[in-house]
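Some structures to go through are shown next.
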Structure 1
Amino acid sequence: MGIAADERQALSALFDETGPDAPTLCEGWRTRDLAAHLALRDRRPDAAPGIVVPQLASYTRRVQDQYAAKPWPELVELVRSGPARFSPMRIGAVGEAANSTEFLVHHEDVRRGQPGWEPRDVDSARDAAAWRGATMAAKLNLRKSPVGVVLRTPDGRQATVKTGPDPVTVVGAAVELVLFVFGRDAVRAGFEGDAAAIGRLKALSRGI
């Protein structure tokens, strides 16, 4: 299995443990909302565009609510079993490209929504996927940053993901960096640069 499949199964098992009403790092969403979002993304390509296109959001919300209304075990099983039978995302390489960052981030959304969370042990494959996801998504998610942004891991990987004045370097393990790029604040990361610039970056709404 790849990272996408591994994270999907781990998240589904965590859903079993937490139940439908546990908090997540996704603002305003409990675990039921997050599971419904993932089921929609897997199984309703007609509704998925509304995740990022505001004009279509109301339709997406209605479809997501339909998934959220399902019995919790049924909803979790939809997430666990993955895309519909004839979906292109059933193809290993396609599913891995489309879902590795998605499921890694959302798994951490649930893990870190619980008290007493700690980062997981280092995993080279997971870290490689997180680094790819962070550097790719940063071009879009940090496009409005008023300062330059550099990502750096403790082992020396480094990427300038946003050019601009007063650059800030965000330092942390790859999983911490991808979570930061996707707008999460429950991260173990350090910041190097001018204090005012760091403040402006932290205040930025990071995401699509």
Structure 2
Amino acid sequence: MWKLLKDDVDVIFEQDPAARSYLEVILTYSGLHAIWAHRLAHFFFKKKLFFIARVISQISRFFTGIEIHPGAVIGRRFFIDHGMGVVIGETCIIGDNVTLYQGVTLGGTGKERGKRHPTLEDNVLVATGAKVLGSIVIGANSKVGAGSVVLKNVPANATVVGIPGKVVIQDGVKVKPDLNHQNMPDPVMDKCESMELKIAAMEREINQLKNALKKEGSSK
């Protein structure tokens, strides 16, 4: 246990150049406080003392701004940098040497049962504001770009960006994007075409009415 707690501190010195002393890190880093509170809450959760586990997690959420469900499984050397707004769901599984930044959500997509939250394998980095949703797997050594929304599995050694998230780098090689813009959906153009069809149909009806009135007038 002491080795685990020491690893949680040591990884901060490796990842954050602003960390100056053990005293500063232990007393002032909310991400570290949230992780340690979670390790305690998870201990009670495994003992099926769910109420105590949730109380600990909610107290931690109040003081740190980081919400980690006590059921989440978190590996060693987990680092939350500037962690305000981080949310980690109940069935999340997080490997070793994983880093999350502020505003990250590891959540579900609805009211499904069972495994409904993501799995992050070793050495994954999830940048500011990213949302990783559903029972998906983010492969080892992968990175999720800031503000991305990831809804599908990500292979190992990949970089994902965008909404929805797309792989742009795989094994150090840029993934060629689809540049066939003519095949991309254009909702504005689709709406304009729909309106043109309706206008054309109305013009035909008006012309038919005009012709009918003319015939009626000529017959009189």
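Bear in mind that the values in this text are calculations on the coordinates, not laboratory data. Since this is a predicted model, take the numbers as computed values, not measurements. Cβ atoms are built from the backbone, for glycine too; each structure is taken alone.
Quick rundown of the values:
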| read-out | value |
| --- | --- |
| Which of 1, 2 yields -0.35, -0.88, -0.97, -1.17 [log10 I(q)/I(0) by the Debye sum over Cα atoms at q = 0.07, 0.14, 0.15, 0.17 Å⁻¹, calculated] | 2 |
| With relative contact order in percent (Cα under 8 Å, 6 or more apart) derived as 19, matching label from 1, 2 | 1 |
| Per distance in nm of label points 7 Å out along Cα→Cβ at positions 51 and 67, the highest-valued of structures 1, 2 | 2 |
| Of the structures 1, 2, the one that -13000 was derived from, the read-out being helix-only ellipticity at 222 nm (-39500 (n - 2.57) for each DSSP H run of 4 or more, over all residues; to 500) | 2 |
| Distance in nm of label points 7 Å out along Cα→Cβ at positions 3 and 147 - highest-scoring structure of 1, 2 | 2 |
| Comparison of 1, 2 by mean count of other Cβ atoms within 10 Å over residues 35-42 - largest value held by | 1 |
